[in-house]
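Read through the structures below before going on.
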Structure P
Amino acid sequence: MKVTIRDVAKEAGVAPSTVSRVLSNSERISEETKAKVREAIKKLNFKPNAIARSLANNKTQTLGIMLPNEIENSFSNPFFIQVMQGISLYASQYHYYVMYAFAKDKKDELKYVKELTDNRRVDGIVILKAEVQDKTIAYLQEMKFPFVVIGHPEKLDETLWVDNDNIDATYRVTEELIKCGHRTIGFVGANTEWAVSKDRYEGYKRALQAYGIDLNERYIYHGKEFNELTGEEAAKRLVELDELTAIITTDDLIAVGIKHYFDEVGIDSKELIGFNNTAIGAYQNPPLSSVDINAEKLGWYAGKLIIGQLEEKRQEQTHYIVETEFIKRKSK
């Protein structure tokens, strides 16, 4: 006869819900009680069943991850893969599963979020980017549904979030280029509604201002997506600007797109800087310099925050700022 949670609870002299919390490693349960339950589990040779645990504590043991692109675009960008790895690594420690949803735009994302929350298909949601006047975040706050954002939302004190200091990271890269003698530095970004895009552009502008360099709008290009096509489109516009000696981009894929176009037309005299420090940039010939944002760590801390809330763990922090590092390579 199969051993159940109720059998374990009876053996340990506790409620079935207490057994479920012990299985989830809840901090609400004392070490003494945990020891009794674990002893009962061992004695009865109990094998936890994920469905039974979910029914016992009214949980799905599942996190919903909202990806901001269609499936083919999300999986082609190493950043999203690394973030998902970080979330999954943390989630697996607490026996949580992950469910992915792919949204073409903000309206599509909100539709998926409403479906997930209304039908209680997940216990919590991870949003992989923040926008200005973000309707998805506003909805989740209104519904008081557990969620975490990778990127900083507008209402920092009311939301769990994880991010890099993107203003500082881009400032330091721009400063490094200036100190190396560059005075005409281009900037190529994407999707200006995303907080990460605004912050990286802001860091670039602040560095120019700090060193007395006028901002030249001709050197700036904002595309739609963080991909090679945006880089190629930017390169076609910037190719005529012979005075440009360096270009900072907000993603390695953008930098690769620029490089491929410049290679086609025979330009190799501009310093190219990427973001995210992915393998695709490192394996270019020559390799690209890039800002390592520790994407997997962003995902890991996002998992820590949301699961901490779901498991009612005592956690003082409501956000984490993950460090960045400029990886300098011979990129021209």
Structure Q
Amino acid sequence: MSAYGLHRVAEPVGVLPQQAHRLDVDAAPRPDEVVVDVECLNLDAASFRQLREQHGGGDAVRAAVLEIVESRGKMHNPVTGSGGMLLGAVREAGPESPLGLKRGDRIATLVSLTLTPLRITDGLATWDGTSEQVPCEGTAILFGRSIAAVLPGDMPDRLALSVMDVCGAPALTDRVVRRHGSPSVLVIGGGGKSGSLSLAAARRAGASRLVALVPTEREAAAVATAGLADEVVIADARDPVAVAEGVGDQVDVTIVCVDVPGCEHGAVLATADGGTIVFFSMATSFAAAALGAEGLAADVEMIIGNGYVPGHAAFALDLLRAEPGVRELFEARERQTSGA
């Protein structure tokens, strides 16, 4: 039995679950596994955007997600290579599971759906294909080295799920900003979920100048009203010259939180020599980032945000509780996606 889930790999044998083409979704738990009754998936932003752009939305997106899960035994978008996470209730915890979960616990998984055995049993009948959050019925398996958090009791489940989906970003932002002392910080995509939390984390960590870059007047107004940044810049993150001109003086730390490809070079141009760029987007081309920095003779450290920092879920939830502006941005997003 493997704490990493090697025994769940159906094809090809010998690789880790995230690398696998197909996983075993049998709902009978091994001794160190946890079986979860799934209530909702949260597709990562890059994956949902790609599915929507390719399939047009609605029934076609729903069919595409079903096909991926049924053929692979997990939600692993073959184009973006990303998945998301889920919300559900513990059905059974194996006697050797180290996760500390018990039957009935309502949890959010903090590991990617790209490595989580998943079976959908309701055909996604209640999902209209128009939002990242996917209500559904089914089962999922957590391994001994998986990560999950019990849902907090002081906020709606879907709100908590949205926060936990991106909780690695603010936690790593906090670490990087503190390491730099009192740096100037740019958050590209500052109006989104991970971006708004990263702005709040950077402020708390002592950023001396805080810049949010957003694509529209609407997002700029929302970020300004929330009081999350000292400066709000409207620019296309895919246009490196526009990013550099909009930001002006180069910053010490750049956090990239957008869900579209082609934002690497703008981040490099906006960051001063000796600075750090953290890429949190699954749409990032790391070859483009590395070769772009080389071609621009930019002496910058580049970090891949892997979504895990110890204590990241509690840290992000605390930011939401403590920062009314952040909470309002999240709740406005929830209202928009629900049609309320």
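Computed from the coordinates by the stated procedures, all read-outs in this text should not be read as laboratory data. Keep in mind it's a predicted model, so treat the numbers as computed, not measured. Cβ atoms are built from the backbone, for glycine too; each structure is taken alone.
Taking distance in nm of label points 7 Å out along Cα→Cβ at positions 180 and 300 for each of P, Q, which is largest? Let's see the in-between values first.
On the way: P: 2.9; Q: 1.0.
Max of distance in nm of label points 7 Å out along Cα→Cβ at positions 180 and 300: P.
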Inset, instruction - For structures P, Q, calculate relative contact order in percent (Cα under 8 Å, 6 or more apart) and state which one comes out highest. - result: P
Legend entry - Top of P, Q by distance in nm of label points 7 Å out along Cα→Cβ at positions 36 and 108, largest first: P
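If helix-only ellipticity at 222 nm (-39500 (n - 2.57) for each DSSP H run of 4 or more, over all residues; to 500) is computed to be -10500, which of P, Q is the source?
Values: P: -14500; Q: -10500.
So the calculation was done on Q.
Compare distance in nm of label points 7 Å out along Cα→Cβ at positions 60 and 220 across structures P, Q and report the one with the greatest value. Mind dumping the intermediate values first?
Values: P: 4.1; Q: 3.3.
When distance in nm of label points 7 Å out along Cα→Cβ at positions 60 and 220 is calculated for P, Q, structure P comes out on top.
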Legend entry - Structure (P, Q) behind the derived value 4.8 of distance in nm of label points 7 Å out along Cα→Cβ at positions 28 and 276: Q
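Comparing percent of Cα pairs over 34 Å apart across P, Q, which structure shows the greatest value? The partial results should precede the final answer.
Values: P: 35; Q: 24.
Biggest value here belongs to P.
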